[in-house]
Structure P
Amino acid sequence: MQPLNEQQVIANLRQRDDASDRYYAAWWIGKMRSQHPEAVPLLLDTLSALSDDPVDEDDRGVALNAIRALGLLLNPAAHDPLMQLLGSKDYSVREEAARSLGAMKTKAAIPQLCQLLSGGPAAAGREQVGASTLKEPCEALLEALGNIGVNNPDVVAVITPFSAHPRPLVRAAACRALLQLMKEQRWANELEQLLQHPEPLVRRGVLLDLGASGWTAALPAIEDASVEASLKLVALRGLAEQSDDIKVLDVMDRLL
């Protein structure tokens, strides 16, 4: 079977008969960073299904992939539609919209992101009865604020309480954001301590947070972490994208 080309993928996203083809097309457009003139309009068009009551599950899946793709394409036309989705009743929609707005460094989204985190761990970060999720997708919201990169006292004040959240990955997301915004060693120290967590899933998440932070002083901690080498390379690639420090490439060479 021949791989799909861009024209076929665009046609698959445009049609409405096969949801699986649309789902894959939305993913492909983001993965390949498609610059086709119809790509962003078609992705945005999928979001209208999220307003249906009830929302069709297949259409929801396509829309979630479209939200992720929009975050990769970095097109300003997606700013307002994604900010509107921060008000969705759907937890996953809010989560993916926050991640994409963070990737796009959408400064206009900061007030909404902070509002969703208002009340701190006792409100936005509260455990939900009978569910594995918190009240809000705190990890994604915190990461978005760190990625957008506006270091002002109001933003820092919203993020800081989450550095003491009971969930280690939420703590890590907060420390990562504070490290990105404040460039202070103490937040890197917190992440390096979390890198010693007994749970492999936590260590993996923290490792990726260190890589995304751009903090090259964490190189030794990343290299020595009890995490598989393939994931260390992902974290190091994140560092390399934000730094011209040759030591990052040296560590990558040793792991290959």
Structure Q
Amino acid sequence: MLYSQVLATVRPHDGGWTAEVPDSWAQGRTIFGGLQAALAVRAMRDLVPPSVPLRVLQASFIAPVAPGPVRIEASVLRRGKSATQVEARIFDGQQIACLIFAVFGESRPSVLDIRPQQPGLPPPEAATPFVYLEGIAPAFTQHVATRWLGGVNIFQGAKEPRTGIYVGFRDEPYAGPGALGESQIIGYADIVPTPGLSMLKQPAMASSLTWTLELLADDFGAAREGLWLMDTEVIAGRHGYLNQSATLWSPEGEAVALSRQSVVVFA
């Protein structure tokens, strides 16, 4: 199933929502984290009009969410004049496995217009494609196209904790029924592995603990083709925990989201 097809399985059920996630979207023992967040936002959209933009998404990955039937609960915490704050919970059985908080906010008049400037980087054609190997790479990466600036360097002892990786989903519809919309941004922003793994010289596991995604515009338009750049840097890392920041750039060179993650690495 494509990413958009999995999201289309979200249905109201017994006071909450359910979704069906196949094994091909696994990331180790759990479902790909970006998909978990996107499923939660799909449920939240039944509580918040689609005309109100998503501004901030915060996720705490508490426990693994096994592929298969997934149960989601969501509720509005506060609906203010401009901002609506919503909480969602994804369950694995009876266990709360992912806790998600989102802020949806109407635009406000402002004299401030501050936009990040993209550093000059080579185009996707100059980057090295990642080849999916079944049983070695996480299962969900079979649905993903990535191209690495400077070459694929995971577990290659890189000197700097920074990666530039172009990302996209394979075979997705970018127009018409089933198009991704805001879910495209959420998924793309969580695809890349932590640059900490690139600094290692042998394979090791890593897992996101928390994730904050800040969206930078009211309307990104329809989901669109082309590879998007995730420029990711580990700011600090000690005692098995990494703190990293990233910017997601559109194919047109516009900064569309800022990402912060706390990652545990088992090395």
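Here, each number is a calculation from the coordinates, and none is a lab measurement. What you see is a predicted model, and the numbers here were worked out from it, not measured in a lab. Cβ atoms are built from the backbone, for glycine too; each structure is taken alone.
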Between structures P, Q, where is FRET efficiency 1/(1 + (r/R0)^6) of positions 83 and 219 (r between Cβ atoms, R0 = 25 Å, to 0.05) highest?
Q
Ranked on relative contact order in percent (Cα under 8 Å, 6 or more apart), which label among P, Q comes first with the largest value?
Q
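Quick check: 1.00 is what I get for FRET efficiency 1/(1 + (r/R0)^6) of positions 107 and 147 (r between Cβ atoms, R0 = 25 Å, to 0.05), calculated from one of P, Q. Which structure matches?
Derived from the structure labelled P.
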Computed 16.1 for mean count of other Cβ atoms within 10 Å over residues 43-50 - originating structure among P, Q
Q
Ranked by Rg/Rh (Cα atoms, Kirkwood Rh), the structure on top of P, Q with the greatest value is P
I have -3000 for helix-only ellipticity at 222 nm (-39500 (n - 2.57) for each DSSP H run of 4 or more, over all residues; to 500), calculated from one of the structures P, Q. Which structure is it?
Q
A value of 1.3 was derived for distance in nm of label points 7 Å out along Cα→Cβ at positions 67 and 131; which structure in P, Q was it taken from?
P
For mean count of other Cβ atoms within 10 Å over residues 99-106, which of the structures P, Q scores highest?
P
